[in-house]
Structures are given as C-alpha cells and as structure tokens.
1. With relative contact order in percent (Cα under 8 Å, 6 or more apart) coming out at 18, pick the structure among I, II it was computed from.
2. By the measure distance in nm of label points 7 Å out along Cα→Cβ at positions 95 and 111, tell me the structure among I, II with the highest figure.
3. Thinking of I, II, which structure, once distance in nm of label points 7 Å out along Cα→Cβ at positions 15 and 103 is computed, gives back 3.3?
4. For which of I, II does helix-only ellipticity at 222 nm (-39500 (n - 2.57) for each DSSP H run of 4 or more, over all residues; to 500), calculated from the coordinates, equal -8500?
5. Taking Rg/Rh (Cα atoms, Kirkwood Rh) as the quantity of interest, name the structure among I, II where it is greatest.
6. Tell me which structure, out of I, II, gives 2.6 once distance in nm of label points 7 Å out along Cα→Cβ at positions 23 and 39 is calculated.
7. A value of 11.9, 39 was derived for Rg and Dmax of the Cα atoms in Å, for residues 7-70 alone; which structure in I, II was it taken from?
8. If mean count of other Cβ atoms within 10 Å over residues 31-38 computes to 18.0, which of I, II did it come from?
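Please treat every number below as a calculation from the coordinates, not as lab data. Worth saying up front: this structure is predicted, and the values here are computed from it rather than measured. Cβ atoms are built from the backbone, for glycine too; each structure is taken alone.
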Structure I
Amino acid sequence: MTHPIRTVLWFNGRGREAAEFYCSLIPDSRIESGFASDKGGPDGKSHFEVINLLLGGVPYQILDAGPMFPLSECVSVMIETADQAETDRLWTALVEGGGSHGPCGWLKDRFGLSWQVVPRQISAMLAGPNADRAIAAVMTMGKIDLQAVIAATRAAA
C-alpha cells in the first residue's frame, strides 16, 4: 500500500539492520521497499540507502545517508502498549545491545533512535481528573510502571 506521507528517519549506517530489528519487534510491521546507490550525497559519490517500512501499520522511511544529520531526542517514536508485559518486552528489547534508559518512558536504542514506550492506559489517566497525580508519578520513572501510576491516581489528595 502506498502512503502519501511518511516520517523519514536519517541514519548514519546500519539503517537496514535497524529496519529489520524494528519490524521483528512490532506487530503489523514490514519492510515494503527500498533502494541503494553509491552515487548520492553532496559529492554524488556517497553511498545511501532508502528503506520504506511500516511499523505497527504506520509508514516510515529510513534514509541511511551519512553523518550530516544525527538522530536526536528531537524526534522519537511513541509506542502505546497494551499492558505492562508488552511495555516490559519492548523496553528490554529496544535498550538491549547498547541502548540507554531515559526518563518518563523514554529510551534510546542501540542505533540512536529515541522511543517512548507507554502503556495505553496512561493516555486516559493523563486526560482524567487526577492527571496531575499521573504526571507526577510518570515524572519519577524511567520505564513506566502502570500499576504505580494507577495507584498514584487513586491516592488521597
């Protein structure tokens, strides 16, 4: 299926490896197409590869084209998980092999891409009557502990 809009993530090497890894972790994900050339970049002689993929049915493109634009926390991919078990599974897999833990459900994977791994129920709590308690709880966490956030939103004021 062709999508008219895609988020493009710029990689400096290992773009294909990253795409394959992400597709292996997230259901309804696959590499759709791609192409590579040794005639890219400003000098017309650099290697680059374009990989079109779906992650959870959402279109992305990886442009593996060198060090000019490094990944940063300015762009992250958010995954809403069904439950704590799925949160734990993705968190562990994404930081494995050289990633790092961040605050409030954020992490950086071994390729340098930032992710937010958040249980789906958190969104409702952040929009609910006890949102301030939910936010305060999440702000103290690395990986989100759903039961701890639920308990915080139910605590007496």
Structure II
Amino acid sequence: MGMQPVLECEIFVENASGLELPELAIAPWENHLQRWLPELTAALPPADGYELTLRFTTDAEIHSLNHQYRHKDQPTDVLSFAALEDNLASPLPPGEPLYLGDIIVSVETAQRQAQERQHSLQTELGWLVSHGLLHLLGWDHPDEARLIEMLDRQAVLLRNVQLIP
C-alpha cells in the first residue's frame, strides 16, 4: 500500500471585490482548494495537474455575469464556469495541467447571507467556494436528493479545513 501521489494543482485567487478583508486573504483559499481537490480526484479525469481560478467580486460584477451567461437579471452568490467539457475534447500535451474552470463569488452577497445564517463570513465563503468547486467537477442539484448529497459533501470539505465544527 503506497502513499497517494501528490496532486499538482495551480490555484489562482483574485480579489476583485474592492474589499480588504482578512477572509479574502489568498493563501488560505489556495490551501483549502489544494486540500479539497485530492479528496475529489475520483471525479477528475486523469491529468498531470489541475488549474482553477477563484475570483472574489462584487454584486455588480456577478450580476452582469449572471445576466450574460445564465440570462438571470440579478446578482447571485456563486457562479461556476466549468471548463471540463471543452478540455476533454482533445488530449492534453504531456505535463500540461487540465484547466477546471472559474469559481466566482460575490463577497457582498456572502456577507448578507452570513449575517442571515448567523455564521462567519469565512464559513459562508467556504460553503460558496466548495459549492462552486463541486459544480466545476460535474456535480449538480437538479432535485432535492442531489442537493442534499452535494451539501453533505460540502460539509465534509468544510470540516476538513476547520471552517465548520
């Protein structure tokens, strides 16, 4: 029984929210995503490495993206733009990472939701980022049962990085 191979992951975190908050520090999010991806490798196509982008933004920007790509004229909390469908069409050159896509989180909406749900902004951001990550990897919630399954998986991810007890 050998050790699980190290999963090469490039995580790009951008703060375009205009807010300088400790909860938006880049390193912890890179670390969380680095921890979560190997736990989800069963959902990933084999590759020499993986890349994704996490962008913290404003209600105005996420509203614009939601309108443009989902035809919903309102802000939302998190959007995921999965690149897997596109990237699976042609084989990757050896050593080239597989780009998983983009997770975009509205910090303003996350702040409101954290207050409504009576937990920290850090915890709310954890729920949103993990939700976005699962969407990048092909998870969806077309019905209540699948939503519960997805939320249960998110809870495991959040406990693994101590964002929830």
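1. I
2. With respect to distance in nm of label points 7 Å out along Cα→Cβ at positions 95 and 111, the highest-scoring structure among I, II is II.
3. This figure was derived from I.
4. The read-out was computed on structure I.
5. Going through I, II one by one, Rg/Rh (Cα atoms, Kirkwood Rh) peaks for structure I.
6. I
7. Values: I: 11.9, 39; II: 14.1, 37.
Only one of I, II returns 11.9, 39 for Rg and Dmax of the Cα atoms in Å, for residues 7-70 alone, namely I.
8. The value was obtained from structure II.
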